[in-house]
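Visitor: Below: a set of structures, written as structure tokens.
Only the coordinates and a few stated rules stand behind these numbers; no lab work does. Keep in mind that this is a model prediction, so the values were computed, not measured. Cβ atoms are built from the backbone, for glycine too; each structure is taken alone.
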Structure I
Amino acid sequence: MAVSAASPLTIWRLLDGKPGHENQSLGLVNALRRLCPCAIHDIPLEQGRFKPLLYLLSGTYSPAVSLPAPDLIVAAGHRTHLHLLAAKRATGGRAIVLMKPSLPVALFDLVLIPEHDQHAGGDNILETRGVLNPLESAGEHQADKALILIGGPSRHHDWDADGLLGQIGELLKANPNIDYLLTTSRRTPLEFVNQLRELAQSNLTVVPVDQTASGWVAKRLAESGVAWVTEDSVSMVYEALTAGVAVGVLSMPEKGESRVSTGLQQLIVEGLVCRYDKGGEYKNRLQPAKGFNEAERCARWIVEEWLKEN
């Protein structure tokens, strides 16, 4: 398939209303748009469990009947899968799904799967380092500004407030010339914000997640030279890497070895991120990972190799 200014790619992006999923597909389509002319149409999913099945069986897809036929249909999230296949059958567009689907991968034209999922290979699978995101490395990235991103209890990690407060307190004292801006997540226990204020360090500003707007983290990453992320927040680790900042990891107790923790450990082994340590060795290892942008890498492969072969 040739891609040119005279025949731009028409892309349908199916949206399930979940920011995490929509950020993944946005990262890919934005990267495609930077590489070649694209006409992108966002299509919110209709409510109703049986509608996508009816569309699939009938060979129609009425939610986008007024739109030009797509070259690519992009989606992330399990609820998008039947919609994606229905739109593919109705239009002949190539279906690209992000993350390991709940349906057989052979049903889709291309599947982008994080390598930590360790899925058996296939001609229609492209592995990614973490999930895709729409961030870029542009920004001032001032050396005297740092962002701290706090997660919370998760499927793979327990919560240790005292241990985390100790790491943050030591980090602040060891780097008095750096202004730290800290924000929480929806998973962070509410009492942790009050515990943070007890640290009473002049170089720490706390902004709870409910006081941030959409795009707040991306803007702060663009201003910061360093980001410290609790290890349960793996998606934020990859976002910080993509934003072009040096990335440090704050330790949290693991419930057991997992694919996610194995992937994070690989980043540490490769020197892309480093763990906080009380002795301060992190200062010698904390540096940005140059050129880390998985959305751009995948988009370039799609345009320069996959579309030419399919």
Structure II
Amino acid sequence: MTIFPETSGGWVKYPAPVMGDKDLGTCFDVHVLKDEKGFHMHFSWRPKGSLAVAHSTDGIHWSQPEITLAPNPESGWEDRLNRDCVIYKDGLYRMWYTGQSSHYSWIGYAVSTDGTHFERVTDQPVLFPERPFEGESVMNPFVMWDGDMGLYRMWYAAGEAYEPNVLAYATSLDGIKWDKWPSNPVFRPDKDKVYEQNRVGACQIIKENGWHYIFYIGYEDIDTARICVARSKNGISKWERLPANPIVSPTIGGWDESACYKPYAIFDEEHNRWMLWYNGRKAGAYEYIGLVTHEGKDLGFDK
């Protein structure tokens, strides 16, 4: 493993995991919503094979998790659930999630009126692997409603079952029927950058000020992962990597010393800082969810 600083570009690690312990087991692949009541962390709860939510007033100290959606082995594609994305639109919390069975992954869709108790909209996946680059899996959906375009827009990871290889893009009018971009995949690893020479995955997109900012995982190899940032005008092509990449790397001897996965960032206007949650792995131990912060909004791109 190449040694990088544990953070770069002005990011600072919180000294301990903020979610997960020996009692909860592995908690991973986080998605955070923020409203007037505080922070709401949707994440994957591996011992339960389920999706869960926890709540916080500060983004650091969290309530005990509640299961939001449990597996449905009878479906044939939902032996275990993980890697979800939740947005609030038109009075409903809308969740796109990963269902897994055997060596394959699919993306499903569920809704909720309270953000905790979700019901499936359809018993079939809304996205499934069908193109050669998608291999065995489509997973890790990130969905936004783009009012300018009048569309749901999804970026998703695709490829191998253990860790996907590339990021792809699709659009939808209703969140159920998706049209895949004809020039997929839209984000590939840069083989000249050691921190992502092997593959990329699990992204979040923030559309702001004429740019699409992507927080993503870069893999040096299948076991070594770091968190990176790039930007694009259209969210599809001509991506520009942040010069400070990777922004979060494993801490030698720390709880995340093997890999740092699945970022989710929110700009905290009240404190003028970015808060970014991620899950970290240490070989032979549970995965937990950690936090890094960045003072000020400027991420460090050239103007």
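Visitor: To test your reading of the models, identify which of I, II gives 0 for helix-only ellipticity at 222 nm (-39500 (n - 2.57) for each DSSP H run of 4 or more, over all residues; to 500) when calculated. Please report the intermediate quantities before stating the final value.
Guide: Numbers: I: -9000; II: 0.
Structure II accounts for this read-out.
Visitor: I've got another one for you. FRET efficiency 1/(1 + (r/R0)^6) of positions 25 and 169 (r between Cβ atoms, R0 = 41 Å, to 0.05) computed as 0.55: which structure among I, II? Walk me through the numbers before you get to the answer.
Guide: Details: I: 0.55; II: 0.80.
Answer for the origin of the read-out: I.
Visitor: Kindly point out which one of I, II the value -0.73, -0.84, -1.17 was derived from, the read-out being log10 I(q)/I(0) by the Debye sum over Cα atoms at q = 0.11, 0.12, 0.15 Å⁻¹.
Guide: Clearly, the read-out refers to I.
Visitor: Looking at distance in nm of label points 7 Å out along Cα→Cβ at positions 65 and 105, point out which structure of I, II has the largest value.
Guide: Largest calculated value belongs to I.
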